[in-house]
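None of the figures in this text is laboratory data; all of them are computed from the coordinates on show. Note that the structure is a prediction, hence the values are computed from the model and not measured. Cβ atoms are built from the backbone, for glycine too; each structure is taken alone.
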Structure P
């Protein structure tokens, strides 16, 4: 692998020809949202930054961060009424990264042999998996890009 230093990120290595990415959040699924918030907020001192209830999807998202690092977040996902066994490694959901061009990023990964599990049909979001099957969400920086082929016609593949 050839590495190059991007001037704007002095001291940070990146693969030559690939734009830098910014870490956004890690998601974990929780059964008892109140108990989990107590643990992270009261126990560890994290701050609730925002919350989103989605009645049509029957879930709540709560984003937490440390006061001294507000951009690196934990996303708590509470699926209302779920009885899924989160102890089977489903409690950790995914890592998320903002990218400059979601289509170019997916094309680059695809050229490397990575399966695009959830293609960026909407120009905003895609999911892939690391070699260790860690789910990775890619989010377009800023507004979604206009829908574009071949992405709009690609089906979901596997799990993400």
Structure Q
């Protein structure tokens, strides 16, 4: 298992980048604008981790900015929605999900695509599990398993 990133939702991208980059000293590592989903993901890296991050060997901070809706309304971040999730790259997503399920853990977002799953810790912290390398071929029971709760 490899620790990948911590996701934080932000309500003002410019203010957040100013804080994390200009004041705290992190650097922008990558940025993706998702037109269809209307959000931007910006991954930040500590300066001394840049080289390791280029080899997927250093954790990043992911800033997630949800764009204002068609009326210009911005999502209000309340109730802990500003902290998103922890993310880990795993060797065998199906095997880990089965072990978690056998241990009584609910798979909130099953790995239907063989690529991604979400579970929650006993304290409700959302954890994203991502398949290392290519996605696994879809297989049951995962392919037809519905989402459960929030993730």
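Given 1.7 as the derived value for distance in nm of label points 7 Å out along Cα→Cβ at positions 48 and 96, which of the supplied structures P, Q does it correspond to? Each step should come with its number before you reach the end.
Working: P: 1.7; Q: 2.7.
Considering all the candidates, the number was obtained from P.
Give the label, chosen from P, Q, of the structure having the highest value of mean count of other Cβ atoms within 10 Å over residues 24-31. Walk me through the numbers on the way to the answer.
Numbers: P: 17.8; Q: 13.8.
Ranking P, Q on mean count of other Cβ atoms within 10 Å over residues 24-31, first place is P.
Ranked on distance in nm of label points 7 Å out along Cα→Cβ at positions 72 and 112, which label among P, Q comes first with the largest value? Don't skip to the end; give the middle numbers.
Working: P: 2.1; Q: 3.7.
Top value of distance in nm of label points 7 Å out along Cα→Cβ at positions 72 and 112 goes to structure Q.
Identify which of structures P, Q gives the largest calculated value of relative contact order in percent (Cα under 8 Å, 6 or more apart). If you can, show how the numbers build up before the last one.
Details: P: 19; Q: 23.
If we compare relative contact order in percent (Cα under 8 Å, 6 or more apart) over P, Q, the biggest value is for Q.
From which structure (P, Q) was Kirkwood radius over Cα pairs in Å calculated, if the value obtained is 16.8?
Here the read-out was taken from Q.
Can you say which of P, Q returns 0.70 when FRET efficiency 1/(1 + (r/R0)^6) of positions 40 and 56 (r between Cβ atoms, R0 = 25 Å, to 0.05) is computed?
On the way: P: 0.40; Q: 0.70.
The read-out comes from structure Q.
Compute distance in nm of label points 7 Å out along Cα→Cβ at positions 104 and 136 for each of P, Q and report the one that scores greatest. Don't skip to the answer; put the middle values down first.
Details: P: 1.7; Q: 2.4.
Once distance in nm of label points 7 Å out along Cα→Cβ at positions 104 and 136 is tallied for P, Q, the winner is Q.
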